[in-house]
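> These are the structures, in structure tokens.
Read the figures in this text as sums done on the coordinates, not as results from a lab. Only a predicted model underlies this, so the values are computations on that prediction, with no experimental measurement involved. Cβ atoms are built from the backbone, for glycine too; each structure is taken alone.
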Structure I
Amino acid sequence: MRRPIVAGNWKMHKTIPEAAALARELADEAAKFDGCQVVLCPPFTAIHAVAGCVGGSGIEVGAQDVHWEPKGAFTGEVSCEMLVDAGCRWVVVGHSERRAMFGETNDAVNRKVKAALAAGLLPIVCVGESFAQREQGLTADVVQKQVEGAFAGVPAAEAGRIVVAYEPIWAIGTGRASTGEDANEVAGAIRRTLSGLYSDGVSAAVRIQYGGSVKPSNMAEFAGQSEIDGALVGGASLTACDFAGIIDAAIGAKK
């Protein structure tokens with residue numbers, strides 16, 4: 001059975017003291033999270049502080065983005081080496097906000113995935129359709145192209161280290177979540193795409209998260225689905241109580 005993974009994407013929230021306080025609060029509860037892999041993704045400025053606060057607790061740290069080049073004249077960017085040095089093990093790649101607001105393409109996502117893997121980072125690759133695409137019946141096609149783009153040229157031996165987060169764009173920060181059944185259907189399509197790219201064995205090993213207005217009250221609906229292995233959480237990850245409730249629901253659904 002695939003181990004559930006719940007990651008908190010704090011986006012552009014939390015100063016260093018605020019981030020450290022939340023990390024310590026979650027670290028104090030970490031013994032209750034056994035059975036679920038927990039990842040915190042603070043803003044770049046707070047990564048090192050958060051890593052220090054959760055060290056030894058079992059909670060892991062990730063970044064919200066990365067550049068594919070190891071160094072150079074890329075003002076405002078951060079390299080894989082810098083993230084590892086700050087305490088990261090994970091990195092979110094291709095979040096819909098990066099795609100929509102900053103023009104991130106499937107090719108850019110693929111470059112970041114390859115760079116992350118080469119540096120020893122584990123990518124959480126985000127895919128998902130807009131509301132207009134969903135209304136046009138294009139969800140499967142859009143997600144398939146995003147998955148194929150992200151995994152292009154990635155060897156089978158590395159593919160199983162990647163987590164895919166299905167995040168329908170229309171559900172992010174809107175309060176509208178997909179249904180568990182619909183999300184599971186898309187997760188199944190993602191798995192079939194991976195089977196076509198690699199094999200059924202590789203596809204079965206890849207963990208797929210759901211993201212988009214996830215809360216303690218609806219997490220069990222998603223975690224109870226056969227193809228969904230956890231969640232990438234936005235707003236509800238900003239308070240320890242809500243985030244811990246989501247983790248508890250993820251663990252309970254898989255027992």
Structure II
Amino acid sequence: MRGTVAVLRAAMRDATARRAAFWWQISVMVANDLIWVLFWMIFFTRVPSVRGWDSEKVLLLFAVLTTGSGLALGILANCRRIPVLVREGALDEVLTLPVSPLRHLLVSRVDTVNLGDTVFGVVLFLAVGRPTPLRAAVFVAGVLLSTALLASFLVLIGCAVFVTGDGESSGLGTHAILVLSSYPADIFQGATKMLLYTVVPAGFVASVPARLIDRPDLTDAAALVLITGIFAALAWTAFTLGLHRYASGSGWRRS
């Protein structure tokens with residue numbers, strides 16, 4: 001674990017080496033997030049609520065999503081780059097190190113621009129989330145679980161590259177879960193809603209944590225922890241099995 005912290009610290013130093021560029025990229029992402037908030041504010045001036053979600057609850061959802069996705073795509077930036085790393089043979093050097101390959105990969109690169117999401121999400125929660133010690137604690141716990149779930153899902157779909165040799169499914173999966181997570185899961189019905197709580201767990205990335213902050217519920221909390229654990233285990237297993245294929249037959253990439 002000490003080695004992982006050291007790698008993450010080095011990645012952060014590299015990302016912040018050019019301070020002007022670092023803060024510019026964060027500012028650009030914050031401006032982008034403000035536009036999305038403006039959209040929802042305009043929407044709710046015309047529609048009071050949608051299936052129980054009003055402006056305050058949706059902004060709370062957006063605070064969770066931006067904070068969690070900012071951590072997953074910023075601090076754990078390589079979670080969505082598994083196909084690229086495999087195709088370029090970048091795993092070779094990691095496999096020679098006495099560390100957990102997946103854990104090392106996840107913290108070895110920081111994507112500065114996505115850290116703007118995290119900054120924005122925290123500020124948004126402080127501004128509209130009516131923070132109390134309990135709500136703040138649930139927000140932090142929900143964001144950490146959201147981060148772990150999103151990163152695990154992206155690693156899982158990225159591991160398809162070990163079989164297919166391309167990363168198209170990873171790009172589509174990343175776009176799908178981020179877009180679907182930005183809407184309250186309750187506005188969907190039937191098979192689509194089932195999909196958001198199972199195969200593409202977008203409902204657990206933001207909607208469930210936001211509900212827990214507003215109204216703590218043991219069943220929702222247990223479901224969030226369970227689904228996060230399941231996807232983390234699946235991602236770890238898929239990557240580990242993929243490494244066996246990569247180590248024994250990575251020559252397919254160069255043939």
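> Can you tell which of I, II yields -12500 when helix-only ellipticity at 222 nm (-39500 (n - 2.57) for each DSSP H run of 4 or more, over all residues; to 500) is derived from it?
Going through each structure in turn, the value belongs to I.
> Have a look at I, II and say which one yields 16.8, 49 for Rg and Dmax of the Cα atoms in Å, as calculated.
I
> Turning to a different aspect of this structure: Comparing distance in nm of label points 7 Å out along Cα→Cβ at positions 56 and 88 across structures I, II, which is largest?
II
> Computing relative contact order in percent (Cα under 8 Å, 6 or more apart) for each of I, II, which one ends up highest?
Sorting by relative contact order in percent (Cα under 8 Å, 6 or more apart) in descending order puts II first.
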